[in-house]
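So, here's a batch of structures to check.
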Structure I
Amino acid sequence: MTEANVSINDQKNLLSLPEQDFQSILLEGVSRTFALTIPQLPEGLYSPVANAYLLCRIVDTIEDEVSLSVNQKKYFCDLFIDVTRTGQHAEKFSQELAPLLSNQTLPAEHSLIAVTPRVIEITHSFDREQIDALADCVTTMAQGMPKFQALDLHAGLKTLADLDDYCYYVAGCVGEMLARLFCHYSPEINQHREQLLELSVSFGQGLQMTNILKDIWDDAKRGVCWLPQDIFTETGFDLATLTPETDDKNFRKGLEHLISIAQQHLDNALTYTKLIPSHETGIRNFCLWALGMAVLTLRKIHENLDFNDSSQVKITRKSVKATIFATNLTVRSNLMLTLLFNFFSRPLKTPDWHYQPASQAKQ
């Protein structure tokens, strides 16, 4: 059984698998990227981090389900917060939500909802501190994301601060959760807890902004825009006029500014990674592979500012392999990592633009 054929029909076989195989197959079905990076983590972190991403994907599935009303989404989000915190009522959650999922939801997500009780059972096999980290993340996502789902996003977000808030709810809180799990895993890492928690939010925002920029035109086809109008007001472009046919130099100038902002967040991500002890190569690679792929994606966007489809700026498998090779060679050296990052990210900086990422950490 592989990620290609995970579906609701595999539920019985899925539930019979050992914990690691169970979570691994679910991950392969819902996120190829994290199915690649999470196995790099040391044994003590693999299971809680894999479980955390499955929990987050359950929240995403609720929010993305087109057949659910706003009230239904709030009901299932609130119920799932309680399920995650208490470990109770997972069967009720699964049995009520599963029949409501439409064909637009991926088969692997149908499976994930169907086997939620097993996912929650694994959650509550962890230490209390780990459970709290996962539950806090789920709570933040499930309470924060609906605020943006209810907005008319045809003309984008109003301000960069709004984008910061959105990125916190969908990615920054995940970064915080990971930092808490890393600190729980290692007393040595825990010595940098405060700085890691602050930087982790920026790390999450850098990755999320990269995805937003890559998917601009896919979103535009759905009448959705996650870009902040105030950035484009400065360049003289109105996001309300944005369509997949847009070809405007002022829009591209705004994109350059956002690329520069994302690059600065990824610079914070590198600082974060360098705080992880050099002998923790698994944790470092987990961070570096995501960081490297984000930088290469931003470079492709920067080199193709007139792109009109995400496929035009998607990095190749060869680039992914090159990222893995380069980071494996330099993973233990902060100096080499800095040189490598600076070399590839230098073109992303806008000379006449500087953005100081504010701390979004919400302890």
Structure II
Amino acid sequence: MSEAAQPKPKKLRTWSAFGEIRKVPSEYEVVTHDTNYSMRAGRAAAFESNPTTPANIWYRTYRENSPLKCETWNGFRDPAETTYRKYVTQQDGQEAVLDGVAHEFSSTRHDAQLDTAWVDALGQWLVPQRFVAHALQMTQAYLGTMAPSSYITNAAAFGAADLLRRVSRTAYRTRQLQIAHPGVAGLFAGRATWEDGPAWQEVRKVLEYSLVAYDWAEGFCAVNLVLRPALDELLLRQFGRIAEARGDGQTWLVLSNLLEDSARHARWSVALARYAIAQRPENRDVLARWGQRWVPMVKHAIEETAKAMSGTGLVAEGQRAGIIGSCLDAQQTVWHQSGLAYNRN
């Protein structure tokens, strides 16, 4: 064949990394697609070192060999299509809202007017929440590190950032209360209350177990689909309503604002679970098996924490069942939306 007759090589299109597509990728896809270095094409292991090094063995064990499998995880999309620019713009607005709330309530000396019994309750139930948020943050950071797709990594990274915001806002609210009530010891004992207070031990236990759920997908299932929906319902929505009833509008507004982060987190978590099941129906059974392990543990933690709240008089005995039910309903909603059958037992 003469040189002139040879077919010309096919010219790659600008978006060839996406394969054969018929539309221009969105900004979200352009900045997110296939950027996980440890998932690069042609790799022998996650990192460019001997495949038998501890880090490579870790990724092979807890990511590549996870029971939750998919031909390609790059097909998953965050429903919110969150990019760094979009996230920063959005959260800047949310921070401005909370800054305005803090200024408004400070100008009226709101905290100084809170009764001592409620301030004591805040020392026991609000101040230690920064440790809860920090533990949840670590689970999302680990998920982002281990995830088999940059689409999952980015969603988890923004989730970790949300929780850092929650740590900061809880700490800020704590300091406001300390300034207004310097004589209330519980406001200064957050770590001791978290580590040794009987009311927190079941929550602390399940969080610590979630931190050693090393398989990336089990950790995702345990925290994103089971633990966090129930825990956020208890500590953000239900405790916020208690604060509102006690005349603490500032705490209620702060916790209500943080609930928006929680709702966005639940939406992408549900989308990922549904994607995994759609790509490989056997994944439904994998998630269900993990659910059988984690749902009873989380249910017990919620029940014991609500019991402790009623034992200290924060929640009336008649309210306790309703609060527990709301927490389990929140968990069940996420589970059902993920396409999974739920068993509270």
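What follows is calculated from the coordinates using simple rules that are stated; it is not laboratory data. Note that the structure is a prediction, hence the values are computed from the model and not measured. Cβ atoms are built from the backbone, for glycine too; each structure is taken alone.
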- Note on the structure: The highest value of relative contact order in percent (Cα under 8 Å, 6 or more apart) among the shown structures I, II is in II
- Query: Upon calculation of Cα extents along the principal axes in Å, for residues 154-193 alone from the atomic coordinates, which of the structures I, II produces 43, 20, 5?
  - Reply: II
- Structure from which 31, 26, 19 was derived, semi-axes √(5λ) of the Cα gyration tensor in Å, options I, II: I
- For distance in nm of label points 7 Å out along Cα→Cβ at positions 66 and 146, the calculated result is 2.2, so let me know which of I, II that is. I
- For structures I, II, calculate distance in nm of label points 7 Å out along Cα→Cβ at positions 82 and 162 and state which one comes out highest. I
- Given that Kirkwood radius over Cα pairs in Å, for residues 50-105 alone, derived from a single structure, equals 15.5, which label among I, II identifies that structure? II
